[in-house]
Structure P
């Protein structure tokens, strides 16, 4: 348990930041789920449209520190390859 007033304030700040990060992470995962469904359906146009929507969400999550930037780049790269493979 925090003893000093600054430690108590830090605890409150961490709790608020955790709630915001959790919300952002949940939104990103939901968008990824929609992307997975579009790929599973086999419709390249729908998958490409969903990719255009999900890529900025992933990159913004990386810039906000929700996920690491290399993880975000890897996810975007793999999703892009999967969308391209649908057209082949």
Structure Q
């Protein structure tokens, strides 16, 4: 049996209203394309044009989910710092 090891990533997408949406995926390009065509998250439908602002590989799906949870709780200023590479990822216990 072949085991496929995929790297999971956490990402931020900016909407036309300047909000930042956080998500996870094991293929950032494919997931962003899905969001752009309206087949991704309901939150992003009708809020285009969308831009992929930031992504970071984190390894496992479990770790990606933990980072997503923490990033979603961050302030907009802290998320913008991630995008501008002046901030850091939140710590995971």
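Given a value of -9000 for helix-only ellipticity at 222 nm (-39500 (n - 2.57) for each DSSP H run of 4 or more, over all residues; to 500), calculated from one of P, Q, which structure does it belong to? Please report the intermediate quantities before stating the final value.
On the way: P: -30500; Q: -9000.
Traced to structure Q.
Which of P, Q yields 1.09 for Cα Rg over 2.2 N^0.38 Å, as computed?
Numbers: P: 1.46; Q: 1.09.
Only structure Q yields this read-out.
Between structures P, Q, where is relative contact order in percent (Cα under 8 Å, 6 or more apart) highest? Please report the intermediate quantities before stating the final value.
Working: P: 27; Q: 32.
Between P, Q, the highest calculated value is found for Q.
Taken together, the values in this text are just the output of simple stated rules run on the coordinates, not laboratory data. This one's a predicted model, so the numbers in the text were calculated from it and none came from an experiment.
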